[in-house]
Structure 1
Amino acid sequence: MINKNLNRDKYELLTIQKKLSKRGFLKNGTPLSSEWRKNNLGGFSERVVLGSIGVEKLSLDRNVIVAGGWCVLTLNDSKLFSNGIIINSLNQNEPITSVEQVAQWLQTHIPLRQIVESIGIYNGNKYLIISEAHLWTKKIIRSLERLFNRELSAIEKKAIEESVEKGDKKRERITKNYINLISNSVNNELVIIKDIDILERLTQERDNMLEEIGITIEELALPISKRQESLSGKEMVHEYINDYSKIWVLYTDKYLEILKEIGVVGNETVLIYEPWQHFRLDENESGKIFLDKLPISKEVRKPEDNSSIGYIAYDFNFNQSIEPSLNNLELFISKLKEEANTLQLDIHNSLIFETALNFFPLVKINNYLNTIIEEKNNFYVKRESLKEDISEFNRIKSITLKRIRETAELLVKELVINLELVLLD
């Protein structure tokens with residue numbers, strides 16, 4: 001059988017678990033049993049890394065809402081954007097030259113990674129997504145103003161705002177398609193919350209949290225802002241941390257209080273079910289400072305002690321030079337088909353393997369993967385006895401590669417069907 005915990009080895013996963021359980025919003029978290037994961041988390045069960053203590057007491061098909069969130073840009077896209085670069089439909093780095101160019105790109109560049117990393121799939125049917133469109137719109141506008149060294153006009157700002165909203169509509173459609181596909185159900189409920197609608201409450205709870213632990217926005221921003229030479233640069237960092245720190249509330253029990261206040265949650269348990277990286281804040285100095293001061297009372301507790309809120313972290317480990325996206329689907333599919341005809345024995349780092357394993361935990365696709373791996377493993381068993389017979393070695397290898405590529409072609413056909421089901425209208 002394939003290593004369904006994606007393409008990481010056991011040591012990597014144990015290292016991730018250790019880091020998560022020592023620091024961040026999943027401090028004191030625990031690995032979840034295989035039986036519970038299988039019964040409650042469906043296709044995502046083998047990607048789960050850690051859960052909060054007490055989660056296994058829940059039956060997720062009853063009275064549970066799984067929650068996650070959309071970012072407008074992925075981490076890699078955000079880094080490139082800050083440096084004046086976007087990835088175009090040809091999978092090329094394209095310099096940012098105008099607001100119009102960016103506005104159009106924001107409507108079409110919807111990577112599937114963004115959807116898979118937003119929320120985990122489970123055996124229930126209630127999902128809740130918070131769209132961070134408002135905060136990201138502000139960040140994108142700030143980046144463009146820094147890049148162009150001027151303030152954007154009201155018309156330009158409106159263009160960015162409208163493009164982000166149009167992109168969100170497509171994210172909603174793709175998210176619904178993906179949840180329905182992976183859960184094998186069309187009876188799923190997806191509630192969308194806009195960050196702007198609860199921003200005042202997020203700000204209030206963020207301020208209360210920072211006051212309680214005795215730290216200010218200025219102190220959080222200092223490690224980054226001190227590297228900025230200009231006053232405008234320091235101000236930009238301060239504004240970024242001011243917005244970024246509001247997202248931290250989404251990983252505390254205060255978020256549940258807000259959801260109840262606005263009427264989207266009643267007596268259900270809310271399960272924050274996202275990639276493990278989202279539960280750590282030490283990707284920058286500000287997050288590290290916050291975590292160092294964060295008291296146990298604000299970290300993860302048992303769901304029954306934490307006003308019916310729990311946490312599950314899963315892994316996503318796609319590391320290819322091209323990713324499936326709404327604006328490059330045709331190109332991506334052509335790359336999959338091309339690779340199927342040339343696939344070698346080292347399949348674990350291939351585009352086909354990583355696409356299947358990371359995006360589509362489905363029985364038919366897993367069966368194809370298992371067949372390919374079985375062919376590979378059988379060859380490795382035989383090759384030890386063929387070291388002295390080069391001709392026979394090459395013959396068996398050729399037969400093995402032929403079988404692998406034939407199965408890979410079938411696998412790619414299935415991947416194409418699912419990619420189009422999820423991404424296209």
Structure 2
Amino acid sequence: MFKRLNIKLKISLILAFLFLCIFHPTLSFSKENLPPLSPFLREIAIKAQKDINSGRLKDAEKSLLPFVKGQNAHPVFCFLIANTYYLEKKLPLALTFYKKTIKLAPGYLPAIENAAAVSFELKRYIKAANYYLNAWQISKKQKNPDKKLLYNCAIAYYQAHKYRKAISILKKLFNISNNPSKPSISLYVVCSINLKDYKSCLKKLTQFINKYPYKAYLWLYAGQILLLKKDYKNAAIYLEIAYTLDNASPKKWKELSNIYAYCNAPIKAAKCYLRAVPNKLSKSDLKTLINYFLQIHNYKIAISYIKEAIKLSQDPSLYILLGKLAFEHGQFNQAKNSLKKALILINKKDFKNKITTDKINETWMLLGVSAFETQDFNLAQKAFLHLVHIKRYKQQAKGYLAFISLLKDKTQNNKRITINGKKKDYNPTNRT
């Protein structure tokens with residue numbers, strides 16, 4: 001009754017990689033981990049910083065150039081001119097001077113982070129990852145280490161298609177985080193999917209679910225991994241929890257209904273579908289619910305939905321279905337009326353060629369039997385005469401026609417007529 005499951009899996013893992021955050025280098029210098037400046041040099045650095053902040057980049061570059069070459073090179077000036085080149089979109093030059101800053105002041109964190117950001121923007125992802133990792137090694141010694149550095153490192157590895165390395169970094173991040181962020185978990189799941197390591201991913205997600213059971217996206221991710229494993233039954237359970245927690249859209253509930261139907265769980269399928277549709281059901285909605293309730297063998301509700309659908313559309317297929325259900329339950333009068341209506345509609349222009357010949361022949365057969373059972377022999381005879389040349393029904397149709405002929409003869413022979421005011425048995429040889 002249901003079509004083969006066709007899931008175009010859209011992994012709705014909102015990665016939120018926050019590339020913009022990665023691409024925002026620190027554009028002002030700080031004293032930390034930098035050699036001191038003389039008052040004169042400090043005044044030049046402050047003026048250059050003001051020029052940068054005001055967009056006077058050429059002025060800043062001109063004042064900084066004498067202090068970034070040879071023995072006069074100072075990390076503060078190298079850092080500031082790198083920022084100037086970054087703002088001028090001269091990324092390779094900016095990276096060169098960030099590197100020089102790091103060489104002159106190896107512990108200067110803003111320069112390392114900026115080198116990572118520019119490397120990333122230049123699509124030198126492995127270099128970017130190494131810089132972020134280096135920055136983390138320095139940051140973790142501080143009072144409040146910046147965990148975002150590990151996350152950014154993992155993103156860089158992801159962009160370089162180094163999924164195992166990304167996962168390794170993310171595991172470090174999870175170990176030191178009381179409450180890992182959604183983007184970091186999303187990235188872990190995406191890397192696992194790329195590696196097709198569904199087992200480990202599911203194990204990790206289960207750990208998170210046990211710790212944070214009210215986070216809908218964790219159930220969603222686990223459900224999607226189970227879909228990829230083709231474990232549709234358990235996937236449906238996880239997705240239902242996710243959708244319930246997250247007040248999912250009607251589209252999501254319909255997709256889940258389809259999964260339950262594929263798993264031969266029509267009760268669950270119907271329940272999910274009813275959560276998706278409004279009180280006023282469309283013809284399509286009604287047809288879907290009819291199928292579900294027929295599978296459950298709840299014919300009463302199925303028939304009520306068929307009748308609702310007929311109100312919306314005089315579709316012969318609906319009358320055929322209603323007639324078949326009535327026939328199967330021995331309600332031959334209702335079956336006869338519904339099947340008769342279906343055949344009238346089939347002959348109309350709107351429905352010609354929309355119902356198969358086999359379906360039409362079956363309808364004639366059911367109509368013939370229903371008419372026979374209700375002793376409407378003329379209609380039964382008409383129906384079976386349509387089938388005497390149809391190979392599939394030929395034998396049955398001829399049998400019924402012969403029987404109807406006998407019954408008609410018997411009825412005729414048993415007729416009583418009135419002659420001269422007296423009732424007599426009719427005798428076709430008696431012409432008195």
Fill in the blank from the handout: When relative contact order in percent (Cα under 8 Å, 6 or more apart) is calculated for structures 1, 2, the one with the largest value is 1
Exercise for the section: Match the computed value 0.30 of FRET efficiency 1/(1 + (r/R0)^6) of positions 34 and 154 (r between Cβ atoms, R0 = 25 Å, to 0.05) to one of the structures 1, 2, and report its label. Expected result: 2
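In terms of distance in nm of label points 7 Å out along Cα→Cβ at positions 66 and 330, which of structures 1, 2 is highest?
On the way: 1: 3.4; 2: 11.1.
When distance in nm of label points 7 Å out along Cα→Cβ at positions 66 and 330 is computed for each of 1, 2, structure 2 gives the biggest number.
Upon calculation of Rg/Rh (Cα atoms, Kirkwood Rh), for residues 146-369 alone from the atomic coordinates, which of the structures 1, 2 produces 1.21?
Details: 1: 1.01; 2: 1.21.
Comparing all candidates, it corresponds to 2.
State the single structure among 1, 2 that was used to calculate semi-axes √(5λ) of the Cα gyration tensor in Å, giving 85, 21, 16.
On the way: 1: 38, 27, 21; 2: 85, 21, 16.
Derived from 2, not from the others.
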Problem - Given -21500 for helix-only ellipticity at 222 nm (-39500 (n - 2.57) for each DSSP H run of 4 or more, over all residues; to 500), calculated: source structure among 1, 2 - result: 2
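The numbers here are math on the coordinates, done by the rules we state, and not lab data. Predicted, not measured: the structure shown is a model, and the values here were computed from it. Cβ atoms are built from the backbone, for glycine too; each structure is taken alone.
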